[in-house]
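What follows are several structures.
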Structure I
Amino acid sequence: MAEAYRLHLMQGLERLLSVDGFSLVAGVDEAGRGCLAGPVVAAAVIPDPKRSVPGVNDSKKLTPKLREELEPAIKRSSLAWAVSEVSADEIDRGNILLATKTAMLQCLEKLRPRPQCALIDAVALELDYPCLPVIRGDAVSYAIASASILAKVGRDRLMRQLDRRYPVYGFAANKGYGALEHRQALATYGPSPIHRLTFKSVLPRSETASLTASTAA
């Protein structure tokens, strides 16, 4: 009963939008925005309001095992879902906010049926249908929480694969975040081809400025 009530509360935004005629509401979230290596990954989900999945919550509040268990259930129960990634190279060519927006827009473009409205976790997007940035959206919206799980599980899976290619950085454990062993490996071996070279913790500022100047030339 308590879980059913919690899910009912998390679907409050979606219910309000449905009263105004928006029956296809997508939730969008990202994973990996603050990492030093690997892509930023975004997911978009249009939940079926008649088929909520017990346990869905902000992905940061869930264990890795529970996120892995919820991922296929979210995909099966949703009207539509999509996952997209933007590489470290693309992040370096622009910036992380632009890359995050690009990944989110790509997800929304993939959705069939097409959403009538989008709820985005704390990011504003320019779309030809209503788009509502929601602060801490993954904690208050079922649609965004569902997307946060797909993005997190998808990116973690990718980083485990990349760990086999670049084992010295510990990507399977740290997922590209700036954990101590990751920073120590950077100091010893330097960056890999999937590191974000424009991030201060990856390269000192003087080296980053030189990289930017040579790229512009």
Structure II
Amino acid sequence: MNLEELRREYTRATLDEALVDRDPVRQFRHWMEEAQHAGIGEPNAMTLATADGAGRPTARIVLLKSFGEDGFVLFTDYRSRKGQDLEQNPQACLLFFWGELERQVRIEGRVTPVSREVSEEYFLTRPLGSQLGAWTSYQSSVLPDGRIEIEERLREVTERFRGTVVPCPPHWGGFRLVPVEFEFWQGRESRLHDRIRYLREHDGAWVVSRLSP
């Protein structure tokens, strides 16, 4: 396979800075709804990019669970690599890619843990298997004995909580990213893509600009 020959033209739509919503959260909601209506599998899947205290970056796919004017929320094991990164360096970037619509959205901002109440409320909505999994896995840690170690832990956790409501683990919960910058990207022909950026000013207002592709 020759990767140099893999290319396509983007022709589905255009993006005009004069026509986008002046509020980037409302613009994101509009695009998210279109991604859902287009039948995209897991339109809430996003790349979360973080860096540790030494500036070493890493990225992974996670799921957006809620969003609004107060920020974008995801849930995880606080002991995981992303959790440790965000404790050391609470800045992050989210990236959504909806290839079927030839669109990307990039969101940068500061991250803080959500309240314990919010984490517990969401945890109760998770399937039982996911609840037990949160108690079973020490996310990102090495498993010296391989997969069997996780399977043994799952059996122990299942027995421990059999017949009871599974509580939210103290090491598990949500993070909220409060945006300071959005970029909406619409693919165009000849790689002359539309890129519309929103920057938050000190007074909270958003400045909308077109970026060179």
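Below, the figures for the structure above:
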| quantity | calculated |
| --- | --- |
| Source structure (of I, II) for FRET efficiency 1/(1 + (r/R0)^6) of positions 35 and 91 (r between Cβ atoms, R0 = 30 Å, to 0.05), computed value 1.00 | I |
| When Kirkwood radius over Cα pairs in Å is computed for each of I, II, the largest belongs to | II |
| Rg/Rh (Cα atoms, Kirkwood Rh), for residues 59-186 alone derived as 0.98 - corresponding label from I, II | I |
| Top of I, II by mean count of other Cβ atoms within 10 Å over residues 139-146, largest first | I |
| For 0.40 (FRET efficiency 1/(1 + (r/R0)^6) of positions 75 and 203 (r between Cβ atoms, R0 = 35 Å, to 0.05), calculated) the corresponding structure among I, II | I |
| Given 17.6 for mean count of other Cβ atoms within 10 Å over residues 99-106, calculated: source structure among I, II | II |
| Structure responsible for 2.1, with distance in nm of label points 7 Å out along Cα→Cβ at positions 19 and 195 calculated and labels I, II on offer | II |
| When FRET efficiency 1/(1 + (r/R0)^6) of positions 27 and 179 (r between Cβ atoms, R0 = 30 Å, to 0.05) is computed for each of I, II, the largest belongs to | II |
| For -14500 (helix-only ellipticity at 222 nm (-39500 (n - 2.57) for each DSSP H run of 4 or more, over all residues; to 500), calculated) the corresponding structure among I, II | I |
| Label whose coordinates, when mean count of other Cβ atoms within 10 Å over residues 83-90 is calculated, return 17.4 (choices I, II) | II |
| When FRET efficiency 1/(1 + (r/R0)^6) of positions 67 and 155 (r between Cβ atoms, R0 = 30 Å, to 0.05) is computed for each of I, II, the largest belongs to | I |
| Source structure (of I, II) for distance in nm of label points 7 Å out along Cα→Cβ at positions 123 and 147, computed value 2.8 | II |
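Taken together, the values in this text are just the output of simple stated rules run on the coordinates, not laboratory data. Since the model is a prediction, treat every value here as computed from it, not as a measurement. Cβ atoms are built from the backbone, for glycine too; each structure is taken alone.
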